[in-house]
Structure 1
Amino acid sequence: MTRSILLQQLESYTSTFKEEHAFRNQFIELLQHPDAFQRTHLPGHITGSAWIVDESRQKALLIHHAKLNRWLQPGGHADGDENVLRVALREAEEETGVKEYTVLLEGIFDLDIHPIPNRGDFPEHLHYDIRYLVQANSVDELILSDESFDVAWINFDELPSLTDYNSSINRMVEKVMNLL
């Protein structure tokens, strides 16, 4: 996947969620900058993440992110890689230990732009997160990375209490439920 293919996917991306319409335009604008895939590009840069569901599509595989102290889907910086699906799958493996995934939806599953607080000398900035829908085997061994406090399969109905009603998490759950 190249930047031009990603731009095509973004231009054709549709969603029933209003916030994603504005996000889409902001992503397209960001991708005009040559350093959009570099973590040093400020005020924001491209990240990729995987919304991982189990075989029943009733659970999500989440990490309890150490730096942010929140339950989130695995993901991370592109670091120059314009193949954001590859970024999402690489990060999913690194952060959960699961090695095999089935991509359930061709193309972009969800878009989100969210702030990341300042840390040390690095200022607050935005993550332009492109999410992909994938499935993993819920019996595969999970491995805790040094970036997380925990990694676990969590039932969709338990997510609101763990994620403080995070709107993007709720949006992805709703999208999965609508696919069934």
Structure 2
Amino acid sequence: MVARLLRMLGPLALSVSLLVVAAPGSVFAEERTCRGTLGSITVDNLRVPSGAKCDLRGTRVKGTIKVGTNAVMRAFGVRVVGNVQGENSKKVVVRDGSRVGGSVQVVQSGIVKVLDSRINGDILVDENDGRNNIRRNVVGGNIQAFQNTGGVEIYRNRVDGNLQCKANSPRPVGANNIVQGNKEDQCRRF
């Protein structure tokens, strides 16, 4: 009797399990790889692979942008729901009215430019050996520059959090930043 019941319920159980797996709320976000240029399209997550170059022009990213080793990413007028992250990248640029819902975090990389944009989280530049340029942004969190060796310029930003600079050589330069929190260490006069 039990065996007969299991044979009858088997296909039904399989059908129910397929419905659960295929439910709309369980769809995983896709990752788009960028080499070259992307225009005004919408993607879930975006990855610039090692050694690649990617220009984003008006692109919308519903997740996060990750810039790989020795890769170059330049974003003009983009909308990013999550973060922009670079590690060991060659160049990361976010500019021209871009909006980032999370943070811009670039570590152990080369050149970093965040210009004329709105960042709801933090801007972090840490252990970069290229020129870091942070100008004319509205930042909902902090601007943090730590242990950079290529130089850091921080001018005319509006920061809701703190402006923190430590252990950069040469010392950062900057002025005319409106900071709601504290200006600390190497940036205390900015």
When Cα Rg over 2.2 N^0.38 Å is compared over structures 1, 2, which one is greatest?
2
Who wins on distance in nm of label points 7 Å out along Cα→Cβ at positions 65 and 121 among 1, 2, i.e. which is largest?
1
Highest-scoring label, criterion being relative contact order in percent (Cα under 8 Å, 6 or more apart), among 1, 2:
1
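By the measure distance in nm of label points 7 Å out along Cα→Cβ at positions 81 and 169, tell me the structure among 1, 2 with the highest figure.
Of structures 1, 2, the maximum of distance in nm of label points 7 Å out along Cα→Cβ at positions 81 and 169 occurs in 2.
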Which one of 1, 2 has distance in nm of label points 7 Å out along Cα→Cβ at positions 113 and 129, as calculated from the coordinates, equal to 2.1?
2
Out of 1, 2, choose the structure whose coordinates give helix-only ellipticity at 222 nm (-39500 (n - 2.57) for each DSSP H run of 4 or more, over all residues; to 500) equal to -3500 when calculated.
2
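So FRET efficiency 1/(1 + (r/R0)^6) of positions 41 and 145 (r between Cβ atoms, R0 = 35 Å, to 0.05), computed for just one structure, reads 0.90; which one of 1, 2 is that?
Working through the options, I get structure 1.
Just so you know, all these numbers are worked out from the coordinates, no wet-lab data involved. Keep in mind the model is a prediction, meaning the values are calculated, not measured. Cβ atoms are built from the backbone, for glycine too; each structure is taken alone.
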